[in-house]
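These notes open a run of structures that come right after.
Readers should treat all values here as calculations from the given coordinates under stated rules, not as data from a laboratory. Just so it is clear, the model here is predicted, and its values are computed rather than measured.
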Structure P
Amino acid sequence: MKLHFFSFTRHQYVYFEKLKHHLDASARHTFFPAFAFSFKTNLIDSREILAIKHREINAKYANKLHRLLYKGFVNIEVFWVSNVVLERLGRHRPDLIVVWNGQKFHQAITVKVAQSLGIRAIYFENGLLPHTTTMDFKGVNAENSLPRNASFYENLNCSTQTLPQSLEARISKKKQKSFDVALPKQYIFVPFQVAYDTQIIQHSPWIKDMFALFEIIQYLAHTLQMVFVIKEHPSDRTSDYSALHKLANEHIQFSTQNTQTLIENATAILTINSSVALESLLFKKKVIVLGEAFFAIEGIVRVASSKEEILSILQHIDQYELDTPLIEKFLCYVHDDYLIPEHWHAPSETHYKTIDKKLREHTC
């Protein structure tokens, strides 16, 4: 079996280099920036990829000139990246390519070129649960290969003894305002997400960004007189929510407390498609999902596609009964069968052997 790894950041390169040397396969690795001696135009239909990237740029940058220049650059970059990928794949002819995430701009181009040559991809991502890594032959997040029907999980027999009991604390990537406010006795926890992440850009069909989500929270708080506690995402480097901070009141609070604390003390969790939803299920919490997600399965969570549907769920939140056996089987399958043990930052032989085993099972 022949693999070709493509990495676009330093941390991807370091991990893929380690992985390459631990797999029972012939492997090559391309780390961008890289160059090719050919230049073919119209290699792939890049319109959708560019449209997604343009939406990301709009979400990430406020300056119009910055946006215009960046969009012009990526319009050219798509040809450069696709030609490099084509040259590498034509020279080495792998059976599979390996990328990180697969939905982001450079990786999406890479996958598209590979698909045009009949070459499939393996996708890696951060683990969906603490101390794990994601590996999938279909995609990640809302595009992953996990079954979407509750009946699949209902028929499983598994033990929850291996499930994580605590979450990994994330350090904020920007200086954030500290909110020294005591948590109310009852509240709905709303984790903000990275506004320019693929989870929002590609998998949030009716909520554009966190400002739009905040407007929905205002409507719900006013209508229900419930308290909503919001935490900004620690990985969001650029979003400025200072204008929203000024709108906080007795029914809408911002918090910088530990995420696990916010989950454990909440009445319910309201999210578009954050991994906090999955983490909340570990603590037997009621979860309401608003976007596209692999865990947006009725019986495991409640799914809402309008503010009126959210309102209806919250009006009857006391009657929302958890199907604990189903949730436990779902989590057990995700943790023990689907995910790779150990975080990719600190892998051991167990981590590599599990990947090698899944690779052989999938390709045999």
Structure Q
Amino acid sequence: MAMLILEDGTRFEGTAFGAKGNAAGEVVFTTGMAGYQETITDPACEGQIICMTYPLIGNVGVNDLDFESDGVRCAGIVVSELCDLPSNWQLKRSLEDYLCEQGVTGLHSVDTRALTRHLRTAGVMRGRIVVDEDAQDNEKPAAYTCGAAYEIKADGGLTFAVLDLGVKKSVLEAFADRGVTLKVYPADTAAETILDAGCDAVIISSGPGCPADYAAQCETVRVLMEKKPCMGIALGHQVMALAAGGAVKPLLYGHHGSNLPVKDLEHSTCYVTAQHVGYTIDADNLPEGAVVTHVNSNDGTVEGLRYAGGLSCSVQFYPDAGRGLYKSVDLYDEFIAQVRESAAK
């Protein structure tokens, strides 16, 4: 018998699967009813123990197409029921086999409903999956970026720089599919290096951790925002706000899932969005001149901003919605059209 032990002493018993070992990290729950492969490979969940609220996980196994990065980014995974006979026409291996391959520990047969209710009341906290009392914890740091700059070529005539704070594969694919050449840079790249290389706009990517820990990147982004149109996504949305003089604050239990409703104030419509964030912009301390464009329909938090001048913008959610919800990708189209129009002047 293994268990998840939260920092407040609460314990949840279960059965270990995947790699045999202990794990430690921030414990969060995600409400998505599908897309567990995309979730555990999303760099935004680096260093976290992910509780899946959907009761049956692993039923379609793991394929070679739906990765958001080059491996499992979370520190551990907690599920209610693990499917031991997955079936799907794209199936390459089971979830358990993939976790073993990646050295990541899981826990099944856990009362995930009780765990979720506890986190909703007490808030997100750290925890440990304990399989072997004598084993060392497998704890991943909450940081992720590319090791060196690289380029993704396209033939649409525009070039965007991407400051990689933990970018998702599907975000890069969304822009490349729209004909935008991408120059992707590590998180510690200086603004001058990006500007000297040339670009029409800059994408500040999603990623893991607390935005306040990205002080150097905030300074880089401040310079970039003065020179180029910028679009921030998730963590990038928060980093842009800090760079422009705004403030952020932690959410009690975060926005994690693929079914979070967001109201678009500019177009009077609503999106069902995918998100994986633990912080939000403080609505009482917005950057000077910034206008709120999107709000969360559940808790009223700021989900989008447009900055003075109209070209730079940011959203708390993933516009590409890489778990099958494609409505909000028109935000990419709008940004590309505005940059193209500005470049033509």
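Supply the structure label, taken from P, Q, corresponding to Cα extents along the principal axes in Å, for residues 94-205 alone with the calculated value 57, 42, 28. The correct label is P.
Each of P, Q could give percent of Cα pairs over 27 Å apart, but the derived value 52 comes from P. Given a computed value of 2, 13, 26, 26, 21, 9, 2, 0 for P(r) over Cα pairs in 5 Å bins from 0, in percent, for residues 182-277 alone, which structure among P, Q does it belong to? Label of the source structure: P.
When helix-only ellipticity at 222 nm (-39500 (n - 2.57) for each DSSP H run of 4 or more, over all residues; to 500) is calculated, the result is -12000; to which of the structures P, Q does this value belong? Each step should come with its number before you reach the end.
Details: P: -12000; Q: -6500.
It traces back to P.
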